[in-house]
Structure P
Amino acid sequence: MNTRKWLIISERRLAMNNLTELANKLLGDGTATKVIGYEEAHGKTRPCFCTEAADTGRLVLDERCTNNIAVYLTKPEIVGGHKVAVTATMPVLRTMVQLAMENQLPDGTTAIVSTEGGEGLAVLPTVGDMERVVAGTPLDISGKERELRERLKAMSREQRWQFWLGEMSRCIKCYACRAACPLCYCTRCIVDNNCPQWIQPWASPLASMEWQISRVMHMAGRCVACGACKQACPMGIPIHLLTLSLAEDIQNEFGVAPGSVMDHGNVLSTFKPGDKEDFIR
């Protein structure tokens, strides 16, 4: 076996053993009654839910854990009646902080995170602890994502419109983006209302554009750039570029970076007397 591959496997086994021990401790001392994390499946990872020590041996936490499992924290059928611990990647931790700001994080939720360099694990028992870690970790947008955003910015308004119409022509309105987003937790989505009918339910370029514009505006100032919507889209539409572009506008206009910790609500849910009003006609 390749030496490098063997070292990676050995490091993963050590991390898994430590994670199992830590999860058992949290379940054993009553800090948590359910651990939400990841487990291996077909060479990848998938969500894992542990309520007993016998289950925790399946837990993993490494670079393969890309799904945003914070999506389960707003589902009563999963977290109801439980004290929850989450094995959190940085996007998951950012989401947990955002949910806490919106009073949606279940009371007593604990985060298990990798320490800097991935050499160990740490328990963050309070939202304040989570906020300090998030505040000290700037959001990192990959070079590929930045390149795509720059290409879009270089287009004229008409070119961008045609680009997105072309992308939306492939949308099948499955709403996987909504289901995967941990910050789309409305009890009844506006797209499901038919009295009155705010958004056309069928799939067509303009109807899909209407849906995505509504979704992106709902995410303005809230998106943590986890990419869950992009991963979930079965048609491969880069819809995350919409939220990233809006996040950039918000940062330029309000000085608020995506995924950052705010003291008083979100940019579109707060008002200051000194806010710009030159957009009013």
Structure Q
Amino acid sequence: MSHDISALTVRKLTVDLAAGFDRHWHSGDAYRTMYYNALSMSFPVGEQSFIDSVRNTMDRLPADARYDTLRADIAQFIGQEATHRHLHGQYNAQLARQGLVNHWENWANRRIRWAHRRKLSPMHMLAVTAAYEHCTAVFGDGALRYDRWLANAEPKMRLMWRWHAAEETEHKAVAFDLYRALGGSERQRVLTYLYVLVMFALESHAQTINNLWHDGTLFQPRTWWGFATMFFGRDGVVWRSTGPMLKYLAPSFHPNRHGDPSLARNWLAAHHASWRAIR
């Protein structure tokens, strides 16, 4: 299969997270740092699950030239997610050295094993992937659009998170388009998304609180000031993300009708020296 017909590019970021980073790399703010760290803890297992879900369903596409671009996009989606998984594996190894404990990885693995035991359909797992991909696309759009989300972070960490954000923005429609092309039901799409929203909210904050406990900053007032300003301050995550998150529930929803793709294109062009194309 030729990858040339896909608009997606698999990239290698020239950042060495194995060299370590500051304990409070995000502007010296414990809450912001530990929240982003929590997100990273979910990614290696999550990204692999997303890869598996599209691999397990893409062969169901009709042998029709109409789907050639989608097939090429899926191949590039897998490549991008694999690079994210690898880099966040390095990131998480540093977090373990800092004394943090990754519970989210275990929670995700238990859910995946439960789904296999229950023999949930590959289409269910694809619906889960499409739902999570919308969440990451919304956060990715925010990380590129609102400078204050990462403005005072350690430079290499800001670079890593915005690169990830740009690629999530690029491939946000791939799992959704595959789900729709295979005739996935609207009811399953919406119910799965509501489930994903609840689990994401609960697990991201549970892991963040656990991180703060191990960090020794859980009960410091300035930690919770960081929480308040991150979610409810100017350009706060709640104000900027709730509307875009809920748009997924609309029957007419499509990922490409939301967000601004020029944010990713412009960021990648401006930081071209920090990455190289693999394919």
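Each reported figure results from applying straightforward, stated rules to the coordinates on display, with no laboratory input. Model, not experiment: these values are computed from the prediction. Cβ atoms are built from the backbone, for glycine too; each structure is taken alone.
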* Structure fact -> distance in nm of label points 7 Å out along Cα→Cβ at positions 65 and 249: greatest across P, Q for structure Q
* Structure fact -> Candidates P, Q; percent of Cα pairs over 34 Å apart computed = 16; producing structure is Q
* Asked: Where does the value -22500 come from, among P, Q, when helix-only ellipticity at 222 nm (-39500 (n - 2.57) for each DSSP H run of 4 or more, over all residues; to 500) is the thing being computed?
  -> Q
* Structure fact -> If Cα extents along the principal axes in Å, for residues 33-104 alone is calculated for P, Q, the one returning 51, 17, 16 is structure Q
* mean count of other Cβ atoms within 10 Å over residues 57-64 computed as 17.4: which structure among P, Q? -> P
* Asked: With relative contact order in percent (Cα under 8 Å, 6 or more apart) derived from the coordinates and found to be 33, which of P, Q does the value describe?
  -> Q
